[in-house]
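These are the structures in question, set out in turn.
FYI, it's all coordinate maths here, none of it is from the lab. Quick caveat: nothing in here was measured; it's all calculated off a predicted structure. Cβ atoms are built from the backbone, for glycine too; each structure is taken alone.
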Structure I
Amino acid sequence: MALRITVIGAGPGGYTAAFDAAKRGAEVTLVEARWLGGTCLNCGCIPTKTLKSSAEALETMHRAAEFGIAAEGKASVDMPAVIARKRKVSETLRGGLEKTCAKLKVKVVMGRGQVINAGLVKATLADGSVQEIEGDKVIIATGSDVLNLPSLPVDGKYILSSNEALELDHVPARLIIVGGGVVGCELAFIFKAFGSEVTIVEGQNRLLPVPSVDEEMSKLLLREAKKKGIKVELCRTVNGTKVENGSVQADLGPSPFLAPELVPASAKKPATIEADCIFSTIGRVAVTNGLGLAEAGIATDKRGYIVVNDQLETSVPGVYAIGDILGPARIMLAHMASAEAHAAVANIFGANESPNYNVVPSGIFSSPEIGDVGLTESQARAKGLDVATSEFQFRELGKAQAMGELPGVFKLVADKSSGKLLGAHFAGAHATDLISEAALALQLGASVSDIAGTIHAHPTLAEGIMESAAMMGE
């Protein structure tokens, strides 16, 4: 008799687990409360990148004369058409998942899953009826959702979550983005390209205050944001909002997240800024509503994220968890969820695998893009390592000049004595694609001399990786 596996949540982690298990011969049931593809496909990664593609197309048209192209009139954004294209892209990809489920004989149940134990999951369907799903193992992959704060009460009109921002059918003349992290920065550059006057409010002392992002990349992005006319208020938080006369006012105060001596005098002064709407992009929370974790005896941390062992099994034998539901103690990225899915399924089939959290590339689709993998310079030094770094500017590449994409830098972090690569941090055009070479190098334990000695095609942007590596030996 085939092993029966129930997967709750059909995002990148859930559908990857379902497909992997089905290919191994398991009888798989995939329970999803809303839509196949989860946040990533429907209101996260894919929609954001689709809007970014429209923003880049518009910016290129505005620069047509720079490339010797004569164009009459001025190009402008058609937001309803942009949103329609975004929805079509998501629909196409959802359709692909549906076909794969059918091909692999994965049974899809549209409902909200509740874990009773490893052998039973109850799914509450849209009509209120309950379907019992018997099995042998369970994988929880319900992910995360946007975090709402009392000081930023989301109303869908003046204060929007990132989910709602991706459905906006018009371009706000004035826009405040609260949170200068990944999502906030991506939306800032997109809507600036569409024509909004954008202000980012960030509580930390830099944009992208994420441990995996090297400080040099944050400095570069701040510089490019200002060049594009994006206003940035660092070391500040929004203490309250007020809607009045068709606009929203945000009261700013000094950040409570920083030591007073780290907050500049300018950020300590109270200020009020006004906009047509606010995007709140300040964090994520675990999606556990209705899962019945406490009743099933599944342990969670103080923030509600599920706790698992190295093999991704929860405190209840036979019940596993993957993806964003594990929280920031792991890595909350779609491709990490997929990697965890493969490991969890392998373990269900008798393996003893642990995901590799040391080599996980990330891509930030700001303008310019940022890609990173491995240790930052500060992380490497904090570990007591003797570190060497090198930086090579995008503008020195023939391909970058030909493309008219000059802002950017390649930065490598290596062990000084052995030359072994420790981390790579790129900012510039297609940085999110370029980072994969560095991820492979880290996975294989390569040295910077290995990279420098590898012939790279010319003219390409990837030459910047080779040049940065070669600088280490000078």
Structure II
Amino acid sequence: MTWLSVQQTIRDRPARVGDVPDVLCVGVSYRTAPVELRERLSALESGWIAQLGSACTCIAEWALVTTCNRWEVYAATACPAEEALGEVQAALQAALGAPAGEYGSRLFRYTGRDAVRHLCQVAAGLDSLILGEAQVQGQIGSAYTTGVAQGTVGPVLSLLMRTAIRAGRRARHETPIGTRAVTMSSVALAVAEAYARGLADRRIVVVGAGEMARLALKVLHSRQVRQVTVVNRTLAHAQALLADPGWQALALDQLPAAVAQADIVFCATRAPGFVISPELLTHLPDAATRGKVLIDLALPRDVDPALRRRPGVILIDLDDLQEQVDQGLAARRQSIPAVESLIDAVLGEWEQAMRDLSVRPLVVELRLKAEQIRRQEMARTLRFLGDVDDSTRTQLDHLTRALVNKLLHEPTMHIKSLAHVDPAEPAQVDEQAATIRALFGLETDPCSPHDATPAV
């Protein structure tokens, strides 16, 4: 459903300059719903969101933001918020094939400014499982570009999502919310890099194929580290994690040789006993173990703590890393007030941009009527002149366009200034808009799309 068709369904409402769709958000996150429900919702995303417009007559624009920890629908609606929310929930109930009581209590719902604030908080990492994480900002950007490509995102949600992305970008550039590593994997890599004085040229072994190992490998790949070996009890699982052609996979029985050659070893298995013991390194001279960094991310531990006594070996375990994680989180938490203040400023900019958006239909009406008159008069003049060469036709077209633009410049600027009138004085805006329509003989009930404004 387009913005034009939504306008046509509400012709019985008074025409107001300020009539633009409201924004709403319906969704779940790791805070409100278990992973099972989030998985069920994620399975709907490709087909369900494409049908939302036809299922919900109130919805003019829609977009879906999904991550492993959240599933959120954003919509622009010209109907009352409760009516639109009811339509979205009914469509969701039909898609899930489950009664609303089964999941309704898990849904959060935001409208208007609250919906915008929520998305800005999400983009800034304030609502993430890991405070301040940056990946969600890119996921919002992907939702935006997907919605634009599919034609479901129009001017209202475009403004919303660009506002949120800007809030996230500013939060990370202007506050420390994204600084300091705050996950075990990221802290472990930072510690390893500090001890080894860089990662790029180091020989790195990752033991295990679980979540911790995957996260470490993901960061190593993003840092373009080339000398990486993945060791696992099941060789096929290790091979599946090779993200770079230069990486190699080994079975667990080849671990002693791999550790002997490594500068840094990350251990993250689920083995019940020690995977790396002092005996594993007994055949190595002290010179071969000097500066070797062993990082144990497993619980129960993978590396025998007795290796702390081995000369030259640096052993870091979860207790050592937790202190740095806590320090990083504390630093990020201290940034929350600054980020919230920044979001308040961005919300003020969004409100003004929404008011600017609200006057576009009147500008569109005025310029479309002027263009219609210009074309009619051009055609009449050309018929009167008879045989006119292309150069003259082009000059006449340029002249008439310039005259129209010059004549409409002041009225256009005045209409745009209505967006800056005190929002508490809607009657004043409506009165001036009515006067402009009367002066120029415009329709009393505009139905032009917000994003169709002719160039000024």
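Tabulated values for the structure
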item	result
Among I, II, which structure scores highest (criterion: FRET efficiency 1/(1 + (r/R0)^6) of positions 75 and 131 (r between Cβ atoms, R0 = 25 Å, to 0.05))	II
Structures I, II, by mean count of other Cβ atoms within 10 Å over residues 195-202: label with the highest value	I
Structure (I, II) behind the derived value -9500 of helix-only ellipticity at 222 nm (-39500 (n - 2.57) for each DSSP H run of 4 or more, over all residues; to 500)	I
Origin of the value 26.6, where Kirkwood radius over Cα pairs in Å was derived from one of I, II	II
Origin of the value 21.3, where Kirkwood radius over Cα pairs in Å, for residues 219-434 alone was derived from one of I, II	I
Answer label among I, II for the case where semi-axes √(5λ) of the Cα gyration tensor in Å, for residues 83-250 alone, calculated from the coordinates, equals 39, 19, 19	I
